[in-house]
Structure 1
Amino acid sequence: MTPANDHAAGVQLQQGALRLALRPDLGGAVAGLWLDGVPVLRSCEPQALHDVRKSGLFALAPYSNRIAQREFDWLGRHYRLAPGGDGPHALHGTAWRDAWQVLDRSAARVVLQHTHPSDAAWPFAFHVEQAFELSADSLRITLEASNIDARQTPMGLGWHPYFVRRARSRVHLELQHRWNADAAKLPTARVAQNALDADVAVLDLDHCFDGWRGPARIRDEKLSLRLTSSLSRVVVYTPRGGDHFCVEPVSHVNNALASSEPVARGVVALAAGDSMQAWMQLDIARA
């Protein structure tokens with residue numbers, strides 16, 4: 001058995017001035033990402049991370065954001081998910097709550113894997129692999145989820161990165177639509193929005209956007225970041241007074257699975273044995 005302190009040491013990569021620290025045992029999460037010691041994401045040394053919610057980034061699988069009241073219908077059957085301790089709604093999938101294992105490792109690349117059995121938290125068995133590739137000026141992450149269940153399964157993927165909020169933090173995204181949300185942070189109506197370009201300090205968002213195209217540009221007084229992804233939806237979360245904000249590439253609209261049209265809102269119906277992939281890349285430079 002691997003000692004607990006070995007798990008806490010995590011897995012680290014360094015390429016040039018860029019350093020990445022992972023905690024496979026804590027949801028396969030990124031504990032820290034630094035450029036010359038400057039945090040790119042919310043960061044701490046891996047042994048100091050005790051809660052995946054305080055990490056710099058974690059994967060979203062087999063769904064992102066919320067499933068209202070933890071209930072949904074799929075192929076004529078009703079499912080109710082077990083409470084996860086995050087209020088009345090299911091939140092961010094299951095993969096972030098469980099340990100991952102190192103499948104492969106080299107000087108610039110780490111592959112983690114995780115297998116989820118059918119259980120009360122999620123009724124469909126799936127396997128997911130996550131590859132982290134570090135260069136001197138970028139981090140690329142790839143997710144591949146496979147349906148290992150005998151039934152067709154709904155699937156969604158994404159990532160939940162936490163960016164450091166600084167005095168001059170600013171975001172720019174090219175978009176097509178914004179999903180308005182109610183007090184429970186569930187989407188209500190889709191409205192046109194061509195772009196988001198603002199200082200984080202003036203934003204108060206927890207919304208999903210459709211039609212994301214081109215890079216998301218995230219800048220402050222220290223860093224200039226360029227976020228790209230194979231995914232065309234993004235959740236922007238800018239908590240007032242927080243030390244972080246989130247720009248989250250996702251494959252489906254919030255609460256899509258509990259809606260009347262889950263596939264139209266981005267949920268993928270995976271046949272037994274089939275897989276889906278997604279990637280995101282963060283290009284990192286000094287301001």
Structure 2
Amino acid sequence: MIAPPPQDPSASSTRPSPIPATAGVGLRHPHMSAFADGTAKAAWIEIHSENFFAPGGPRMAQLDQVRKNYPISCHGVGLSLGTAEGVDEDHLKTLRGLVDRIDPILVSEHLSFSVVDGIYVNDLLPLPYTEEALEVVARNVDQTQDALGRQILMENPSSYLTFTDSTLSEWNFLSALVERTGCGLLLDVNNIYVSAQNNDMDAAAYLDGIPGDAVQEIHLAGHTISGADEDRLLIDTHGDVVSDAVWALYEKTLNKIGPRPTLIEWDTDIPELDKLLDEAGKARSRLDAISSSEGSIRVA
């Protein structure tokens with residue numbers, strides 16, 4: 001098992017990260033050539049691991065070029081660490097092959113499940129936050145970290161309902177997972193906002209409850225709003241600019257835990273690269289402001 005770091009949920013951390021505390025973007029097919037030739041002005045990029053599971057071919061050849069120009073983070077969507085029947089050994093072996101090949105700076109997965117009886121569901125399904133579920137996820141995270149020989153980050157989900165048998169808050173569940181396994185956290189600020197709006201959750205309490213020292217990456221994305229009044233639902237679509245409300249929550253997050261590497265996710269209705277990089281620039285300006293403020297305080 002990876003040894004857990006010391007935890008203090010209220011503490012801000014400035015410990016070194018393998019990625020500079022600046023903004024990156026997700027690598028998507030329409031922009032691949034700009035990253036392969038190194039002309040895209042991005043500090044770092046993140047890939048969906050499963051998009052590069054084939055050991056050869058033109059896509060992997062392009063990724064080999066991309067990794068010469070940019071630090072890369074691997075973000076998985078199919079390992080299903082919440083599955084009670086355990087991690088798919090073949091999936092994990094293939095992920096290990098990709099990690100060994102490209103040596104990413106971070107590896108992350110989701111707090112969710114997507115496999116039942118060997119059948120994959122094309123979604124990230126929510127878990128009840130119980131001690132039983134915590135044991136399952138901790139076991140699967142331990143297995144994954146042992147197989148990869150490195151720490152992984154766990155991302156908080158977007159949610160549209162809650163389970164009546166949950167006995168823990170989401171932030172307490174994640175905090176306990178960090179303590180038991182030594183995993184890190186990928187804090188998706190848009191997901192916190194979406195879940196808070198949909199389920200009448202306190203976003204401020206979430207930020208207070210998360211162990212800031214464990215957060216090694218932040219995600220930002222766009223969402224859409226469906227319906228109104230009692231039928232109002234926020235949907236985590238990753239298909240638009242970051243909303244003003246999420247930017248405000250992001251600023252609160254940075255003030256709480258300090259600057260962290262931040263990724264702009266955009267997976268549907270993918271825009272021109274300039275628009276994507278402009279969103280990253282908005283995150284970078286906020287990170288720079290926090291870094292300048294912290295620097296001023298330290299000098300004083």
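Bear in mind these aren't lab numbers, they're just calculated from the coordinates by the rules spelled out. Nothing here was measured: the structure is a model prediction, and the numbers come from that model. Cβ atoms are built from the backbone, for glycine too; each structure is taken alone.
Computing mean count of other Cβ atoms within 10 Å over residues 53-60 across structures 1, 2 gives 23.9 for structure 1.
Quick check: -0.99 is what I get for log10 I(q)/I(0) by the Debye sum over Cα atoms at q = 0.19 Å⁻¹, for residues 93-188 alone, calculated from one of 1, 2. Which structure matches? Only structure 2 yields this read-out.
Using relative contact order in percent (Cα under 8 Å, 6 or more apart) as the calculated read-out, with 22 as its value, let me know the right label among 1, 2.
2
Thinking of 1, 2, which structure, once helix-only ellipticity at 222 nm (-39500 (n - 2.57) for each DSSP H run of 4 or more, over all residues; to 500) is computed, gives back -500? Derived from the structure labelled 1. Tell me which structure, out of 1, 2, gives 20.6 once mean count of other Cβ atoms within 10 Å over residues 125-132 is calculated. Derived from 1, not from the others.
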